[in-house]
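Pasting the structures here.
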Structure I
Amino acid sequence: MTSDLSSAPPLTRVPVDLGDRSYEIVIGHGARHLVSEFIPASARRAAIVTQRNIGVVVDPGIPSQIFYMEDGEEAKSLATIAELSRAFVSFGLTRADVVIAVGGGVVTDAAGFAAACYHRGVGLINVSTSMLGQVDAAIGGKTAVNLPEGKNLVGAFWQPIAVLCDTETLVTLPERERRSGCGEMAKYAFLGVENLDQLSIEEQIAACARLKAEVVSEDEREGNRRMLLNYGHTLAHALEAAGFADGPGREGIDLRHGEAVAIGLLFAAHLARLLGRIDDARVARHYEVVRSYGLPTALPVGVNHGELLRLMGHDKKATDGLLFILDGPRGAEIVRGVPDEAVLAALALVSVAGH
């Protein structure tokens, strides 16, 4: 993949304000070529973590070695972290060096967690190559791997030195992967980003990044406001754990992560309506946004609602009964203690295709 930066639109830089750990999100055509700009002065080696099918080359300007992960959510495992860590030792990576994650959310999640653990913390640069990663997964310092019991159950907060969102890498994405990223983007339409569909792709990514940067700056460790960024994700993660989406160690996958999030948004809208928080017109608006991205609007055939209810109770945010992010008169809010009956009723409504 080549890039002519002289004719590309200017890059957008979005700051994430975290005091002495602040960093930039750089968005645009060819952003990956700025990697060397962010290499720490102390670094003598760079460990580049990626997957063989990604094919995106970066030049850190210092001696480097490429370490390949396997593909798919199955690669987000503690075994992968052990393999990477041992490979880092063989390479001679020190705490003063840097890890560069090049790929989508699977790579940035796992490589980020490895960087957080190795020598109790090594510098990290994320070069995000997927739509889903650029609007969400690569930003904010949440790193994690999966367990057979669920997604992202073991992880750490580890902020990167920089996040480079190269929109040139999106050109080669399969159409379904692009749409999956749009599932993450769709949630931002209900979190305060207006008129997303009227913006260019770079502007859409930048708008989502600005909002996430603002939220992360205010609530880095998901104590309150940052939970709102999980809008639609409670059901999505349950679908993944149940094997209906791209969860850990599953076969017969029917949904990508962003597709599961899209269904989760519609479920959340129905649940908010049942609780009297929004009206029918607002529910219809959720369907309008999800359909505009070509995303699914109903649960997979055969899903067990009781099993989904049980799995939603395992959500990391549910520390005291069922907790959901739900729309309302003041926008999306954290709602605790939601009755099981309302959840099951909302699941029944989102089981009807084309509601």
Structure II
Amino acid sequence: MLKIAASRLNELFDAIAEKQTLYIPVDREPNTAEYKKYESGMTMSSALNTVRSAKDFFFPQTENLAEFKVEGKSIEVKDIRQENEDFVVFGVRACDARSFSILDKVFLSEPVDSFYKNRRDHGTIVTMACTKPAETCFCTVFGIDPTVPEGDVSVFSDGENYFFLDRTEKGTEFVKSVENFLEEGDAAKLAQVQEQARSVIKKLPLAGLSTDSFGGDKLNEHFNSEKWAELSEACIGCGTCTFVCPTCQCYDIRDFDTGHGIKRFRCWDSCMYSDFTKMAHGNPRTSQLERFRQRFMHKLVYFPANNDGEFGCVGCGRCLAKCPISMNIVKVMKALEVK
């Protein structure tokens, strides 16, 4: 295992940024962070997670899809897709890293989303192991080990050094590109840090949460539950939970008349909105109860039913922290749990 002293981390960032675009989490305000393009001298945030996930790099909130030039009855379609430059996202946490496997199942299944695939092909994910998880974390419920995150390269810190472990072919190429800055390291102390983190994780408030009551074979049991009325009663349909979620993948496509032609773009949408998937006859889910139920049934029942049991949640805890009425997937799971 290779390492670099924490005091030299910015030297490494400078070297990476000379070859390709680098993004790191930086402090936005106390205890919150956001990803920004690295510039020399920037300090990587020590916050546990970013306000919005790394999903943005592969499935951005808005993106142009095509342009149309209309002259009389003649329509010219302009393909605006461009090959992305290689880029690195450094410091992705284990929960967000797992979200990519969920998004891949959606966007890389036939028909493949070429916009998403282009970014995935050019992006290198460097993950950061967690040593101080928050009380809102519950990724282990979904089989994620935050002390050994997935990704192209996994990075571990013992406070004094950063250790690098390449996990994919792309990750091996990345480590080779910066190996002049790395040296052999003894991971014995790191293993001790990992065990300390795991002992903390076991004591977190949500560590005992279980998925046993959910999955693809529980559709009728949960869909018809009388508890949805009470759970959804206070929901204001703001969609905050869907916009901070690293696994939500719903979007809308619109055409915009620029006066010189038409631009087609897509933007994130939310199943919590009254006009979501609005069809000619209207929205098939006309009440907030139905829309509220849709969100959590998809995460806990519909998605695992179609994806070999994998749940559509990674336990990042963002919805726990951001919901204005303090309603979240954990409360739903506890309320619907079969005793």
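Nothing in this text is a laboratory measurement; each read-out follows from the coordinates by a stated rule. Fair warning: this is a prediction, and the values are worked out from it, not measured in the lab. Cβ atoms are built from the backbone, for glycine too; each structure is taken alone.
FRET efficiency 1/(1 + (r/R0)^6) of positions 60 and 220 (r between Cβ atoms, R0 = 35 Å, to 0.05) was computed and gave 0.40; which structure, I, II, did it come from? Please report the intermediate quantities before stating the final value.
Numbers: I: 0.85; II: 0.40.
Checking each candidate, the match is II.
Out of I, II, which structure matches 10, 43, 37, 9, 0 when P(r) over Cα pairs in 10 Å bins from 0, in percent, for residues 12-187 alone is calculated?
I
Quick one: helix-only ellipticity at 222 nm (-39500 (n - 2.57) for each DSSP H run of 4 or more, over all residues; to 500) came out at -8000 when computed from one of I, II, so which one is it?
Working: I: -10500; II: -8000.
It must be structure II, since only it matches.
Thinking of I, II, which structure, once semi-axes √(5λ) of the Cα gyration tensor in Å is computed, gives back 34, 22, 18?
I
Taking distance in nm of label points 7 Å out along Cα→Cβ at positions 20 and 212 for each of I, II, which is largest? Don't skip to the answer; put the middle values down first.
Numbers: I: 2.7; II: 4.4.
Answer by largest value of distance in nm of label points 7 Å out along Cα→Cβ at positions 20 and 212: II.
Could you figure out which one of I, II the value 2.7 for distance in nm of label points 7 Å out along Cα→Cβ at positions 172 and 260 was computed from?
Structure of origin is I.
Of structures I, II, which gives 2.9 when distance in nm of label points 7 Å out along Cα→Cβ at positions 100 and 236 is computed from the coordinates?
Label of the originating structure: I.
Taking 15 as the value of relative contact order in percent (Cα under 8 Å, 6 or more apart) derived from one of the structures shown (I, II), identify that structure.
Details: I: 15; II: 20.
It must be structure I, since only it matches.
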